[in-house]
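J.: Next up: the structures, one after another.
Read-outs: derived from the displayed coordinates by stated rules, not from any lab. Computed from a prediction, not measured in an experiment: that's the story for all the values here. Cβ atoms are built from the backbone, for glycine too; each structure is taken alone.
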Structure 1
């Protein structure tokens, strides 16, 4: 799904940026341009970053891990 129409940024790209170390909207904005034009995507992008960080934290603390 497109989150930022001005820069053509998808939710997958934002999630990937978070998985690569971005932790704030500012980080994602620098990498992808999100929320640097009209700004209408800022709240959605921020929530997506927050949700992805929560998921990563939950996975890190999960007693069940995939074994390759």
Structure 2
């Protein structure tokens, strides 16, 4: 069953468009302290997360296995 692009990505393309369209200039400093103070203390390795996401997309038959 084919999926529409909107069903797959929703509004996330707007975020990607904004991020990839940024020009050089000010450096951005990101901190996880606020998130950790509010209970978001768990983390997962990036490669493990990508493997999990690809496996989920394959199970949903969005990506070939």
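J.: -16500 is what came out when helix-only ellipticity at 222 nm (-39500 (n - 2.57) for each DSSP H run of 4 or more, over all residues; to 500) was calculated for one structure; which of 1, 2 is it?
T.: On the way: 1: -16500; 2: -14000.
Matching structure: 1.
J.: Also, I was wondering about something else. Out of 1, 2, which one gives 156 for volume of the Cα convex hull per residue in Å³ as computed from the coordinates?
T.: Values: 1: 87; 2: 156.
This value belongs to structure 2.
J.: Comparing 1, 2, where is mean count of other Cβ atoms within 10 Å over residues 33-40 highest? Could the numbers behind the result be given before it?
T.: Values: 1: 15.8; 2: 9.0.
Comparing 1, 2, the top value of mean count of other Cβ atoms within 10 Å over residues 33-40 belongs to 1.
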